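Below you'll find the structures, each written out as structure tokens.
Nothing in this text is a laboratory measurement; each read-out follows from the coordinates by a stated rule. The model shown is predicted, which means the values in this text are computed figures rather than measured ones. Cβ atoms are built from the backbone, for glycine too; each structure is taken alone.
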Structure I
Amino acid sequence: MKHRILTFSLVLFMATSVAQVAPKPYGVLPSKAQLNWHEMGMYCIIHFGVDTYTDKEWGFGDEDPAIVNPTRFDASQIVGAAKAGGFKGVVIVAKHHDGLCIWPTKTTTHNITQTKWKDGKGDMVKEYQLACEKLGMQMGLYCSPWDRNSPVYGKPEYISLYRAQIKELYSNYGPLFISWHDGANGGDGYYGGANEARKIDRSTYYGWDTTWAEIRKLQPGATIFGDVGPDVRWVGNEEGHAGLTSWATYTPEAPDAGNQPSNGYVKHWLGVEGTRNGKYWMPAECDVSLRPGWFYHKSQNGQVKSPYTLLDLYYKSVGRGANLDLGLSPNRDGVLDDEDVNSLKQFGEILKQTFAVNLAKGARLTASNIRGGKTAVFGPKLVTDADRYSYWATDDKVLTPSLTVELPVAKSFNVIRLRENIKLGQRIEAVEVDGLINGAWKKIAEATSVGANRLIRLPQTVTTNKIRLRITKSPVSIALSDFGLYKEPDHLTAPVISRDKTGMVTMETASPVNSIHYTLDGTVPNIKSPAYTQPFLLQDGGAVSAIATVDKQNSEAVKLQLEVSKTKWSIMPGAIGSHPEAVIDEQNNTLWSTLQADSTQQFKPESIAIDLGKVNTISSVSYLPRQDKILDGVVDTYTFYTSTDGQQWVEVASGEFSNIRANPINQVIKLKNAVSARYIKFTGRRVVKGNGVTAAEIGISM
């Protein structure tokens, strides 16, 4: 008994000693659910519904559910493709803005039971749940608060309906890792046949505090994502990248707080960088779609992001302490296209190859300072033990320590990974890394804001046996949990395809190659495809795909979808504003603008007419919004007209550019029937912001 008492006392003394010497937490800290979110790193959000069949990004709410009939729907194929890509979970869009619920809800008849799929007896959310359980993936849910179908949207009774939907979803489909919400709120819609615009005050209408409290009760393990939290914030773009400096803490500010930059970019209030020493632990989610749009569009086949494009996004999101949320778009059959599946698989393989071996493992690690001299508790060896929460710590007054890593033999690496024990907060503000090159220390990398994860991708491979990490700025003692050296596989960069206004197509590579091969029929080129030897003319548009080759190694294929060349186009008389010719110069960085300097002037619709120089058979028209991240003049409601004589105009397309505020990509509108015309006219009927219309390019396809 005496021995047991002595042993217990010793253990208690050791625990107390460690507790006393451990660094004090710095700033606000992550919750258990947020720690799980950080550990995931990547997940996918899956959009499927009526928009898949109507070729839209946002449904109006008047769509007939009967059009939904994915005869080959396979949740395991979709979730399995995400897992193969290295993603740890999926967020299911259970209801988008069109209001169709893809589970058999009791709250509205506008749900999966009214579709032809499984004779109305299916439940897609349940099938996703079962697929996630089978494949070991975590699941989250998104139920759009904006409902363009509901007759009571905008009225108090809708809030009860919405909360009932949340309760159904969060009670019947297992544990969730995230409750996902976005900022699309109010506007025009079907609303049960009212066909009107309904505005709401998004800061008060939904009563989020009450809804969040219900979510916490139903799903205590889930983080809650929204534009400004409360647990995870939107990074402020749909391009998939966080700021080069990225803080996990944030002090939210409303978009109308008067602190937005003059250029209108949402960096400030939506937190591309976050807030150093912010009020809340609220890390950023970087969302981007695998295809240009969030829903499946056949016209976007061939525009799936390549594995190395995904890898670049990985470094700019996960590698900056944020998480990557990649959009997946099942087709009308209810599965992912082979092109999407293959890109995900290859991306996952690159990640595995890159991070399979930490080249720093087994190195001799020497720290300039160890907290309390306790090597076993806070020593540098803990940074290579694969535990995200064991850590090397320094004494309180040691803010700029160094760590020397001596490898048994020289190793080649091009990626450096750093992590902090974020259970103690985000502490480090800047680091530099040196390599011993030709007998002298040479700086090879630097970074800011380490946090949960910092990946430094070197511009070229470094070979050395000795590396030195220097913490150059920290307000408190450090708690570094990870130091890794990795080698990203060598790869051949794909060619860059471009075309000038005359219609000449040019292909270039960043480094010397043996050859470039291309196709014009939409197929993937190979070594037997035509070789590119000089620029060629392609005035009528089409799909140009190309690969580069070096010593029997092929690059990944790159594809450029080209519209009709604007060689002989001209702006018709009567166009107002500055630089109307910019819409036909095939330069994405130039701009036609009717914005008025007098801010008291109100917006009014404006048009621009174009002479195509000859009669064309037009199958689609397009509008490219300004590409400088400024919202002023970006059109979200439009009309296109055509004419054979430049006098009499016929409307051929009209509607909204859904989600253009957050995703300002080229907006392609496929016409119901091809039209023969020499003249086209574009009218911006409404804009996201400002008192005029802007456009970077207007185009057509045959």
Structure II
Amino acid sequence: MIGPALLAAAQIVLWHSYHAGEQAGLEAAVTAWNTAHPDDTVEPQAIPVEGFSYKLEAAIPRGHGPDLFIFAHEMIGEWARGGLIAPLDEATDRTPYLDGTIAPLRVGGRLHGLPLAFKSVALFYRPDLVAGPPATTDDLRAACRTLIDPARGRYCLAYEAGSFYHHAAWLHGEGGAILQPDGTPRLATPEGVRALASVRRLVDEGFIPDETTGAVVSELFNEGRAAFAINGPWFLGDLKPGTPFAVAPLPRNSATGRRAAPLLTIEAGMLSPRSEHREAALRFLSWLAGPEGALIRARIGHQSVAARAPWSDPQIARDPILGAFRAQLDATVPMSNSPTMRVVWEPAQQALRRVLRGAADPEVALREADRRIAIALRAAPPEAGAAPYLLALGVLLTLAAIHALRLVRARTRPAIGPRDRAWAYLAPALVAMVALVFIPFAVGAGMSVFHHDGTGWRFVGLSNFAEILSSRDQPIGDPLSFYFTLAVTALWTVANVALHLLLGLTLALLLRNPLLRLRGVYRVLLIVPWAVPNYITALIWKGMFHRQFGAINGLLALLHLEPVAWFSHFWTAFAANLATNVWLGFPFMMVVTLGALSQIPKELEEAARLDGASRFQLLRKVILPLLRPALLPSVILGAVWTFNMFNVVFLVSGGEPDGATDILVSQAYRWAFTRGHRYGYAAAFAVLIFLVLAAQSALARRLSPPPEDE
């Protein structure tokens, strides 16, 4: 029998995305709370950061998900508008927090979270290579002149120069801002131009690599090939044991006298409006953010906590790393929690990368970024009347029902025949197709006639299709245009399928040769690219195409050829994507061809040889015609796969340069998730992709030879 005390106990579910030391610190705090409060226990659940927001958006409106969750504050504005988090006005505040850590959690004057920790980038340096951190940017340049040796792969400063998140520190050091006082983004300012120009000079002088990823930063700093690195507390997990390092605030801009001020992120605890244990959850959150919970997280998780009290603790006060990030806090700019920020990152990073690779002047690049931001922020289509569309849908459904009824009557027979048994066997697969394919497609197609504004859906009719097909805000030759992306997708599909077929056929013919030794070994080795998950292969090939440290350019250097900036130009970036996908795709065609070749009677080939046919004539007149029935379905299937090969394009080139190598499916993804969550617009893209593929399949079917029994 369950007692009243157990019935009243609350089980508080807490979602977080912490790992390693931070997760250990949080779990230690939860254990301390559960020990002291057995009636209000907390269950922490780790959620991958990549899918955190999407899981929340799917779970909370349906009454599921956590009571509390921990996430970066920049999503608060969007989540507050969408009703995913509850205001915490009653929790303000009996805990003194560090300056600048509470304000970013307010939306419309109301508090929507309690600050747990703060994060920003700072300057890591190696004391074995430099005497100390530079105080100004002039000091940094002076130190770099004595440290660099690009010929030996030695640089001065390593950071993700192509990331606008990291670049924002230099922008603020120039006195600039991402959002203007009225909340609108504007990048093409004198301060923005100067900041981009200064970073370009760092590249020209050889102080930083041309292309830098997080892995490259870690490698350069760990190996002593970079004396300085700009990174956040997460970088500590990438440092090899024994690597000498120290942390200091970023230097002051020598020209303006301002400190380089990175963006500040507050990790906040937020309350679900659907929580069934609101009071208990709020008590735990207040404790976790307060002095006692913060001290546990700081000591065990090594977190830069937002509560002020733990910083007086002797252990925390003596920690030089935490002290450096605490000092950097005084020169940070809180990231805006406005949903507008969601559309800034992609155009801003494209402008930054264009300048770094020398493809555009800073002012020109920033003006183009502002234009793209304006497109993403354009006004929503006007609401449309639903009556004409409902009438048209009713007519279509009626016609479909009549057609289905005629088919049923035409095929109705008194006895159960073989065809009926076949349909019975197919029924489970048909049910699965309806549940997993047709219904989701119908839902997606329905979304294409709506507009999502963050708070709900609004019917707009065919306006999304009209905007896409009219290319209203950009010329047809712009990478954002549907027609430009369609042309790139068609070129991508034709080139890949042609090379898949050519390589697969050639290798299959070679492996068919009975005189070839170790044919079984070769077959296994050539199937390996197909067996490896494509996203792993894509990341490997991306690394191979790196400008400074990639294997491809290393091979060119051995041949005394100039290295290629593969992702700086359309054709080289397209070639990198193409090479990766050809490596992934040719084994499929090879296996299909080998199977089809095994079915060709040897007598036909022997007869052709006796008639004097050459090898080329044998291939052209005998082998290829017999292979065609088997290869044609494989070519059609390969074309569909390639047309929608998202992973390779997204992971290898990332659409670079400037989105020019995006294909339709990756473009639809960007409209859905990086340009203001325009789900209806992205759904319209998906419907158009389906129509293009349907037309392609119909054309291929028309061009294919009829079956022999016809």
Structure III
Amino acid sequence: MSLTSANSFFEIAAILSLATLLSMVGQKLRQPLIIMFLATGILAGPAVLGIIASHEQIALLANMGIALLLFIVGLKLDLHLIRTTGPVAMATGVGQILFTSAIGLVLALWLGLPWLHAAYVAVALTFSSTIIIVKLLSDKKEIDSLHGQIAVGFLIVQDIAAILALVILTTFGSRMAGDVSVLESSLLIFVKGVGMLVLVALLMRYVLPALLQRLAQSQELLILFAIAWAVLLGAGGEVLGFSKEVGAFLAGISLASTSFRDAIGARLTTLRDFLLLFFFIDLGARLDWSTVGAQVGPAVLFSGFVLVGNPIIVLIIMGFMGYRRRTGFLAGLTVAQISEFSLIVAALGLSLGHISPEVMGLITLVGVLTIFASTYMILYSGPLYRLLSGPLKIFERQQPFREAAADSVRELPSVDVILVGLGNYGSGLAEDLLRRRKTIIGVDFDPVALDKWRARGISVLYGDMSDPELLDHLPLDKARWVASTVREKNLNLATLSVLKARGYEGKVALTAVNQEEAALYEKAGAQVVFRPFSDAAEQAADALSHAMGALPSHIDWPVAFKEVRLRSGSAFAGQKVRAIPLRTAAGVSILAVSRAGQVKYDPGPDYRVYPGDRLLLMGPVEELRQAEKILEELAMAEEEVGQERFAVTELAVGGFCQCTGRTLAELQFRQRYGVTVAFIRRDGNEVAAPGPDERLLPGDRLIVIGAAAAVEKIRQQENL
């Protein structure tokens, strides 16, 4: 007997080590771990290294992994998402399942497969991997986009269909060869199913909420209960003649309505992935490579259909329902592979004797090919769409009314900012811009964010700036700025590139997550770079330092203290302390003001406060809240006080003064005219930022910048 067969612990250690090495390779190739786990099983199986001998132990771990997978699917089953994405999730999910299974069945029968084998292959082709798709969309920051929400919606529909398939197979499939009639079998299963549902419903109503509330006092105990509950109902489902998968799924649904579902799901995800490792290893190890070789041709045919046919089916359905071809294409790519559910259904069919090992090998091979290829299709969906955008027009209605309804860009005489990205940071920026009376147009691919701002009367547009077609709907010729709050380097660089290609003459602001990105954006041509993390950290450090130096401690005070940062839009910015009615209106005192790292204690009535100052207030708690509202009161002036825009003009030397031969210092240019010489055009060349000793020559043309009034005055002198 070999060492590996005698020592199961050593065997598991060797398998896990091999899986780790292959997963590192898969990470470099940007492939999902499922592929690497299958490869581990193939290498560790009898066909190559022959490490695996403890098949029963690995099968037990695999079964627990499947039970946890179904438990978490039930735990996170969000039927609300299907409703919020409208009929498209249901229509696309059901339509894709029907068309894919029908075409798959025809292909399988055409290849000569028996009816039952062909049916299993057709069903396997319909399911797509929720785990892989959610992971890829999350990595690309597209999970909240319209196509991301639609994709997750119809993946949920697929998950429900997969559960129904498991129920049908386990309840009726095992009785196909028996003597019990279909009617008797159906009635018995119906009674058992109703009994199980009623029992779980009663537990959900009267037992589980209170029990979870007590268990939640210990996170470890809560997670232990969740695992035990999943395994217990899984075992119960198997005893009643269903399957452990169905029981575990029902266990997840029973906890999905509790407030602890997210905490349980987050803690169990890692354990699920670890245990599923053994399912795919076991599957890879059991592949009979003497039969798989003959399945390469059919596997390539079925893989081609899944990779191309499934996205086309989704494109047709979504195009008919009024979505743009880009949304349909990006959503369609998410169904261009078969899933772990396909392999689970096939493995169940093999255990029931419905399919042969050859068909199991065929389905597994299709899974490997489609998952491998579709991963790159999703990762590079942007370039792929730009390549196929023209031919895809046949899948788009002349008026894509569903997405056009999400756009509300009005005709505006001018636009201060086209704001790309309306998430947390973008929404905060939009609020402050509106407070400053700026005209903005919002661009985002999150329908919820668009609905929020549309309700406030703001012009919004669905899409992202890397899509050249989006620019046709934006008034770039009227926009002074395009500001992107998206923290994704490739998208920001694509935005710059597209704007330059369209000849946009305004300014661009981008958001960087670190100094390297900021330098890259500035080099690429961005005029302003936002640094939200750095700026927020600096403000937080200022607040903490101020609190350390100003807030009293170690005393049980009968009053409260609160620090308020004076915003630039406040009606009291630039005012003296005596003009701020905190004491009269709220009975609150200003103890100190922090500015530029310095603290001014007990500021007098003539002390002025400015935007960015931190005011330390003292008073009762309720009055402090009222004082904060007073300080946040907005200035009501229609125009910004004390802010005059710069203007630029070009002047000919001699046109407004006899300056030839004299230096800027001799002319006292800045002192006399109140403007700055930005650069000088001379003989076709430009002298940038000329110094005070720069001598003006005949034919020079000065580009000057300054306050609008000063520039207008000097322009009038030239015209005299």
Among I, II, III, structure where distance in nm of label points 7 Å out along Cα→Cβ at positions 286 and 398 as derived comes to 3.3: I
Given that helix-only ellipticity at 222 nm (-39500 (n - 2.57) for each DSSP H run of 4 or more, over all residues; to 500), derived from a single structure, equals -16000, which label among I, II, III identifies that structure? II
